[in-house]
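Visitor: Next come the structures, one after another.
Derivation of every value follows stated rules applied to the coordinates shown; laboratory data play no part. Note that the structure is predicted; figures quoted are calculated from it, not measured. Cβ atoms are built from the backbone, for glycine too; each structure is taken alone.
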Structure 1
Amino acid sequence: MGRFAIEILDMKPKTRSLADKDLNRFERRILKNIQKHGWHANGIPGEGSTPPWTYSVGLFEKYGQPELIVFGLEIETMHGMIARYADLLQARKEFGDGVRIDGIIPGQLCVLREVHAPWREPLLRSASWYYHYQEYPVLQCFWPDRHGYFPWDPLCSKRSRKVQPLLYESSVEKTGLPKSLLVDEPWRFTDSPDTACFTSNYVLKGSPITFVSHDFEGDWQFHGDQSPDRVKPKVVSLSCIVELDASIEELHDLPCGWAAERKSPKHKWKRLKHHPFPSFDEDGYYLDDAVELAKHRDDLSPPSKRKRENCKVGDRVKLLFRFAGEGAARKDNETERMWVKITEVDDDNAIYTGVIDNEPVHSAVANGDELHFHPLHIAEIIKNRGRWPWS
């Protein structure tokens with residue numbers, strides 16, 4: 001057992017939890033995987049001079065042993081290496097700096113080296129987030145070339161050296177990674193750099209991004225001129241997309257339910273509504289996201305996701321109508337809470353159709369007006385039982 005492992009066994013890290021507020025979908029997926037399996041693996045596709053890498057999140061908390069990071073192989077292969085490392089930890093194996101280890105790659109001996117502290121946050125963003133940006137240990141797993149040489153060996157193949165940076169080194173130059181990857185640049189998006197996004201092989205191979213969608217539930221999609229319906233989706237991190245095309249940063253504040261398009265990278269982005277729900281410009285009002293608003297209001301307590309997504313025709317739901325621009329500062333008397341009776345359910349696209357069943361104060365709408373809305377808009381539900389509860 002190495003010196004490094006001995007020093008960390010008694011450390012008890014502070015970690016994130018599913019009970020935390022303001023978690024995005026990607027963060028929840030990490031926490032659910034850790035809750036179910038004891039750990040999570042994050043794979044980052046390589047682009048240009050940057051090799052792909054995969055790292056673990058949660059092994060330090062579970063076993064008191066270092067997280068693991070691997071570079072330069074297929075993401076599925078590196079995920080399997082981390083899974084076998086986790087199995088060894090479960091068998092009460094202990095590892096530290098300089099340890100030679102078999103069993104991570106069948107038939108090959110690998111070497112573990114301690115990752116220099118400054119490289120943790122830019123390369124293991126989700127792990128740093130999970131541990132509240134406190135100290136946590138990481139080992140890099142080095143695999144040999146076909147002759148058994150490692151990247152620090154003079155006879156090691158050029159390819160093996162190129163795709164396995166030396167994260168035990170203290171200077172950027174000696175690591176072999178692009179400086180841009182290790183410099184802590186300001187991150188403009190609200191979503192984490194490791195947020196999973198949908199794109200295609202065409203984009204990953206260099207096709208320019210001409211269409212961006214920020215779906216109503218928060219998912220990002222990045223596509224070229226090819227129709228999204230005709231390409232096989234690929235999942236990459238948001239930081240990977242930004243690295244491919246820095247102009248994507250201009251869309252950091254693109255609201256959920258909106259899209260942006262352009263003819264080519266030489267043209268400016270044009271933003272457009274990408275959902276069927278009311279907007280202030282078109283309808284004189286829009287619907288507040290009741291679930292998001294409830295995070296900041298004590299007088300709102302929307303039903304569970306299951307209940308909101310399983311309403312039926314005839315049910316009445318309370319929606320929050322705001323008669324002001326989506327980005328305008330909030331003022332008194334702009335919002336009305338009104339009942340809407342559901343008349344149609346589109347389960348495939350999570351869209352309800354309904355009619356207003358109130359006498360509005362604002363003149364932009366009227367009793368009986370039809371509108372479309374999403375489960376996230378629902379602040380309250382009264383199930384259809386043939387009569388109002390107060391009648």
Structure 2
Amino acid sequence: MIFHKVQLDNGLQIIAELNPNAHSVAVGYFVRTGSRDETPEVSGVSHFLEHMAFKGNEKYSPDDVNRIFDEIGANYNASTSEEITLYYGSFLPEYIDTALELLSTLIYPSLRQEDFDMEKKVILEEIGMYDDLHSFTAYEKVMQAHFKGHPLGSSILGTVQSITDLTAEQMCEYHAQQYMAGNLTLAIAGNANWNRIQELANKFCAHWPAGATDRPTDEATPAEHSQVIIEKGIQQQHIMQLAPAPSAQDPLRLPAELVSVIIGDDSNSRLYWKLVDTGLAESAEIGFNEYDGSGTWLTYLCSDPELTESNLKLIQETFDEVNQNGITQEELDRAKNKLASRLVLRSERPMGRLSSLGGNWVYRQEYISVEDDLKLLNSVTLDSIHNLLKKYPLKHSTTAAVGPMTSVAD
């Protein structure tokens with residue numbers, strides 16, 4: 001693997017992890033914007049913009065964009081999170097010119113009024129679809145409550161009201177503010193020529209406006225909160241719980257990832273054997289989510305409503321045991337092996353490396369190779385886990401419940 005980096009005069013950062021032995025190449029534009037950067041008046045605009053990107057520009061119509069991606073056999077898409085909007089594609093190396101031009105087109109689409117009006121209906125349908133997913137409703141509610149008064153509490157999709165009221169002019173203004181070159185990172189992984197990448201980036205991106213936006217990254221300080229959304233027509237109870245955890249910049253983030261695997265992975269974890277394998281719950285997991293300046297422990301329980309209270313007690317007992325006594329060396333070694341396997345297997349495809357490559361750069365301005373990742377993983381000790389649990393114990397500060405129950409005991 002050979003790593004390269006360069007910054008254009010307008011502030012666009014370009015990074016590449018090149019492998020001449022790979023059979024494909026993956027390219028992604030990481031835009032440092034998401035729901036946390038929106039005001040309530042334009043809630044959901046980042047995700048809306050992701051959809052609008054595929055409507056093309058003066059050169060390429062919406063049909064052209066999708067047709068040409070298909071003609072070169074690309075696997076392409078986009079995603080929006082609380083903090084990053086990502087436009088990406090993977091394809092054969094000989095199509096780098098065409099693919100990079102099309103991906104660059106997505107960053108600066110025409111944002112035509114007629115496209116805006118049509119896509120607004122699609123967004124509203126999507127909001128309705130997710131409203132029917134009870135685990136998603138629980139996630140939205142628990143995020144809003146946990147991060148109340150903090151930008152991370154903003155909904156990625158927005159609301160029916162915010163999307164209905166959103167105007168094309170507001171979208172254009174947000175795009176001009178957030179899609180400046182200094183807010184973007186172009187990442188490439190796989191089989192490509194570095195000189196050619198720079199030529200293409202200068203051709204397609206050098207004229208983009210310079211500048212960057214500031215993002216406050218104060219750590220959230222959530223107050224305890226619990227809420228119940230009653231859905232009598234469903235058979236299971238969905239519980240989401242959040243608690244503070246390390247941020248994306250905290251060295252404790254890797255110990256946190258290992259603890260989440262040991263305690264709440266979807267297989268061979270303590271919660272799995274205690275609740276899922278025994279048939280007490282369909283799902284019982286804890287995950288670690290990292291953000292700019294903040295992080296969360298996310299606990300999810302899905303079970304028969306009558307078993308919810310006892311299941312929550314079992315989860316709390318598990319957390320108390322870990323907080324008090326830590327984990328064993330055997331558990332830590334097993335989790336390291338599991339994460340190492342996932343890391344290496346994912347890295348064998350350029351598309352698998354892209355998110356790690358771009359994420360490390362956007363959040364920490366650092367390049368971490370697979371070998372570096374493995375060294376960092378192996379450097380975690382029981383003392384590291386102890387320090388993590390002392391600062392960020394397993395618990396819940398915020399709870400959201402969706403299901404037939406009228407109340408849920410904390």
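Visitor: Assuming 21.0 is mean count of other Cβ atoms within 10 Å over residues 150-157 as calculated from a single structure, say which of 1, 2 it is.
Guide: Numbers: 1: 14.4; 2: 21.0.
Derived from 2, not from the others.
Visitor: Oh, and also: Given 4.4 as the derived value for distance in nm of label points 7 Å out along Cα→Cβ at positions 14 and 278, which of the supplied structures 1, 2 does it correspond to?
Guide: On the way: 1: 4.4; 2: 5.7.
Structure of origin is 1.
Visitor: For which of the structures 1, 2 does the calculation of helix-only ellipticity at 222 nm (-39500 (n - 2.57) for each DSSP H run of 4 or more, over all residues; to 500) return -13500?
Guide: Numbers: 1: -5500; 2: -13500.
Label of the source structure: 2.
Visitor: If you don't mind, there's one more thing I want to ask. If we compute distance in nm of label points 7 Å out along Cα→Cβ at positions 206 and 310 for structures 1, 2, which one ends up with the highest value? Before the final figure, lay out the partial values.
Guide: Working: 1: 5.1; 2: 7.0.
Comparing 1, 2, the top value of distance in nm of label points 7 Å out along Cα→Cβ at positions 206 and 310 belongs to 2.
Visitor: Tell me which structure, out of 1, 2, gives 37, 28, 19 once semi-axes √(5λ) of the Cα gyration tensor in Å is calculated.
Guide: Numbers: 1: 48, 25, 17; 2: 37, 28, 19.
Label of the source structure: 2.
Visitor: I've got another one for you. Could you tell me which structure in 1, 2 was used to calculate relative contact order in percent (Cα under 8 Å, 6 or more apart) as 22? It would help to have the intermediate numbers written out before the result.
Guide: Numbers: 1: 10; 2: 22.
Computed on structure 2.
Visitor: Mean projected area of the Cα convex hull in nm², for residues 78-197 alone was computed and gave 8.9; which structure, 1, 2, did it come from? Intermediate results must be reported in sequence, preceding the final value.
Guide: Details: 1: 8.9; 2: 9.8.
Comparing all candidates, it corresponds to 1.
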